[in-house]
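*Asks:* The structures come next, written out as structure tokens.
Derivation of every value follows stated rules applied to the coordinates shown; laboratory data play no part. Source: prediction; values computed, not measured. Cβ atoms are built from the backbone, for glycine too; each structure is taken alone.
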Structure I
Amino acid sequence: MLLLLSILWLALVTWLIARAVRQRNVLAGVAVTALDPGRTAPKVAVIVPARNEAANIGRCVESLSAQDYPPDRLALIVVDDDSSDDTAAIVTTLARRDPRIILRHTPPLPPGWKGKVHACCVGTAAAPPDAQWLCFLDADMRAAPRAIASAVAAASDRKLDLLTLAPRHELGSFAERLMLPCGLYLLGFYQNLEKIQAPESDDVVATGQFMLLRREAYDAVGGHAAVCDAICEDFELALLLKRRGYRVLLMDGNLLLSTRMYTGWATLWPGFAKNLIQLLGGSVRTVLAAPLIVALAWLAVWLPLQDLAAVLQGVSGAPLALALATLGTAAVIGLHVGGAVHFKIPWWYGLLFPLGYTAGGVMALDSVRWRVTRRVHWKGRVYSS
């Protein structure tokens, strides 16, 4: 029995790693490009919704002010979503240095609306009417000088209506270093990007951290107002566009964008719990997937130990089972240690992956609990889901 289990374990590990590598290759990267001097740059309005983002908003807006893009073709709009910290004051100071920066404040949140969606709508209303592209950027993002130019070039060349970019992640606290690599690997194992990203697919993958939309397409589907009650508004807006026949694509933007999404458990847990149920495909799939993910993570530890015990007891076939199980577990450890090196964090975080997936499984079930009780907590607000 242990020999069969060890064979299955090695086969599963081989398949999962091959799948993750294939997914990574499917996700095309956006090259850093300069503006074509022979072509007029399209007008872009960058909209940054911000709620209590005093720790991030300064660096975000400064990176936008430094864009290598014609100043008269770029509008920078920050929407203060009823912040109780110095977010608005910081933006006001920066606006004195750069007249392109516009600060807007959200009116009271309409019944049934979610805060970020509302802020995005307020920002869109402040955008120049002749803006051909709308770029929605999270306040914890920092953009390289050619980020906007490169994204516009990629979207134009591929004839996209929505381009979303996955940024490079900076991990500071123990919680981030434990959870973010495991979370990204889980998506690589779980999602079939090649199938989802195909134009004929009825599904979509997107990130609201950076969304560049063709204004004509955005207006045609009703913009953010069409998904005003959505918890995961980025996914719902992308899905709406794709099902209306518009071209949507997620690309790798690590050369253009960086972010530190969370600062510890207090921000990471609600962030994961808010989105995991969507990423895992709904309540039923999440309830089924969470314990399976935890079990597989700990199987990497348990199975070689069981095989070793069988070898010491002289069980027939146990040495081969131990070799196969150890090979599979070594591959898993190598994958996660390599991930730690990629994220520029201490390599030994890669050894803690069973803890990371265990915490992720609990968060996934908590995500279901939030939806079942119809109460989602985010940014100091409680939403009915």
Structure II
Amino acid sequence: MPWQEVTRVSSREEFVKLSGSAGANRRELCRRFGISAKTGYKWLKRYAREGPSGLLERSRRPRRSPTRTAEQIEQIVIQLRVESRHSWGGRKLARVLVRDRGGPKVAPSTVTNILRRAGMIGTQQAPPSPRWERFQRSVPNELWQMDFKGHFPLLTQDRCHPLTVLDDYSRYSLVLKACGDERADTVRDALTAAFRRYGLPGELLMDNGPPWGASALESTFTALWLWFIRLGIRVIHGRPRHPQTQGKDERFHRSLKFELLRHFNFSSLDHCQREFDRFRERYNLVRPHDSLELDTPASRYRVSPIAFPEILPPIEYPHGFAVRKVQHGGWISYRGHQFRVGKALRGFPVALRPLDRHDPLREVLFGHQPIATIDLNNPDALN
């Protein structure tokens, strides 16, 4: 507390004054003031040399610190922190310092101390992160995750709906599109551009909302879903109300918000897209990623060998499958009964195959994807 320091200095001044009186026994005064003779004579010498200011506390910091990081390196670290919009911590900055700036290898803790001395981060300790069991595909393009980041207003009174697509293995940002809506045609245009550049993935993971999911009252199939199937992409939907299923894309959304969105009031979709493109380039090529052992996503990603077909291939089924064309209302006719498989499939051929030679169940396929199971003994049931 401040008053304690004032009291300490006053005691020293009192000690000095009494020591200077006629016939004073300085060693006895030291004993009475509870200090050693060495300390007492130190304060007497300082007072004689500097006056009252010599009785103040002095910094214990050494005049020279041979092991302290060079000032030039400190300035580079501070500059990198500013370039990251005050988002990157010691681990990322230490990696970028060596990789991109040719600096020496500096411990992340040293970088953190530099930022603290510069007042760029606080001194409080971050809470420990919970331990998660991480699931990751084994090669690039085996699975892409797709979602819309929460929309936000623009100065034009329109809204931006950021569409994001992330490769599960490398965390490479494949799509970061500033969309004016969340319609199926908008998503299809953005994905077409991505498919042409990066090729086709094996699977696409998304939630159950529109435009790739549909209301349970209508159908589980949408026009986008059918397009994915015709391209040979397997569609996976996350569990309802479980966004952690798409945890990598959700984490990307957090980085997007923290490192970009909070720093701008965007004037238009074009303004959004310009900043999105800069962020995506930095995210893929520069920003070290903790889950990639501080490598960049670009160092782990490669394009898919499966090229995007400009003309969709015909829907064909193996010989021996029963093929039916879906009629108005989403119905098919099979063995004298009507079965409803979904209105979105109207006009397309589907195939039926037995699950077992003597089993009345039939699996309904659209392309390579099973879409339903029907029971010949119970035409009203559809699983």
Structure III
Amino acid sequence: MPWNEETRMSLKKKFVSVALQKKIPFIRLCKDFKISPPCGRKWIKRYLEKGEEGLKEKSRRPHFSPYKTPEIIELQILEVRKRHPAWGARKIHAFLSQRGKVDLPDPSTITRILHRHGKILEEESQKRKAFIRFEHALPNELWQMDFKGHFSMTRGRCNPLTILDDCSRFSLALKACQNQQECTVRPVLIDVFREYGLPDRITADNGAPWGNSVSVQGYTNLEVWLIRLGIDISHSRPYHPQTQGKDERFHRSLKEELLKGREFSDLEEAQRNFDEWRKCYNEERPHEAIGMRPPTSKYVASLRRYPERLPEIEYEIGSIIRKIQNRGELHYEGHRYFISESMRGMCVKLVETERNGIMEVYLCQKKVKEIDLINKVSARRII
């Protein structure tokens, strides 16, 4: 039968017309039109009462909704969204809850409110699909450090330096830098160390000024300085930025919540805005990875204080000690082994291993290389 090709209204009128002629049994007629008998009786009843007007579809929306979100709550939700355009429903719900707002709708309802007011784009929703990240158990066990890609200002370029605690997601530093050189990074780290203490380990990207996990040239000056402070240093796997996943996610939030659509005149203006946004990020912004609490609720400063003077390099009595020469080499049993030019003038410790002819080289507590006494070569740096 051709009914499926017709509009629903014309199907209703045709059904009622045939039904009122009473030439076809009612049950069979309903079956032919692929509707239930109660539905057929309802159409006939409405037609007899109001004619064709009675066959028009009625809104299923209730006349009264006792659970509708009060207008004042909707306005508060929209106000938070206006102040923080990149925040989703869960963050808005947590933010308002922490400020004593009661009778809040659940996050799914807040999402519908944002959709209804045109505050959510589908492509933005797809970006926020969650995935599981590994995290350290305690603050200061690991800090992630990196430069976000530079951006242009009216005068010059800004290179945002970011340092993030892995456990709490607390932003330890967000610095507007002129360049990405060691002479810029070290003073920032000193300020951070003075305020928050020393971490157990710092992980950074590959390349200047951090160093490189597969370098044959040894360690950078920045890495050697960190090692002497008792901080372990590691690097993300080459071409695997997800190793720095939390800092990368921080960069995305920074871009979406502050940098997008903004232009700064100089580094001073950029830093003022960085400071304001970082304060909100640490103290107000709910973070989904830590139970919708702000990072400051989970972060505590390290008990390891920053020494204003580098500690002397000391080893156990009886250790095999060698001094790194100007070219970054050590001399042992009449042969030279390259270690790192950044360690020249410093003493390292050699430790025998169970492997035939292999000795480990330590700077302070950090194993930095291995040397092969049989083949008279030094291996790449120890990651």
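*Asks:* Thinking of I, II, III, which structure, once Cα extents along the principal axes in Å is computed, gives back 115, 48, 39?
*Replies:* Clearly, the read-out refers to III.
*Asks:* Could I ask something else about it? Comparing I, II, III, where is distance in nm of label points 7 Å out along Cα→Cβ at positions 31 and 303 highest?
*Replies:* Top value of distance in nm of label points 7 Å out along Cα→Cβ at positions 31 and 303, among I, II, III, belongs to structure II.
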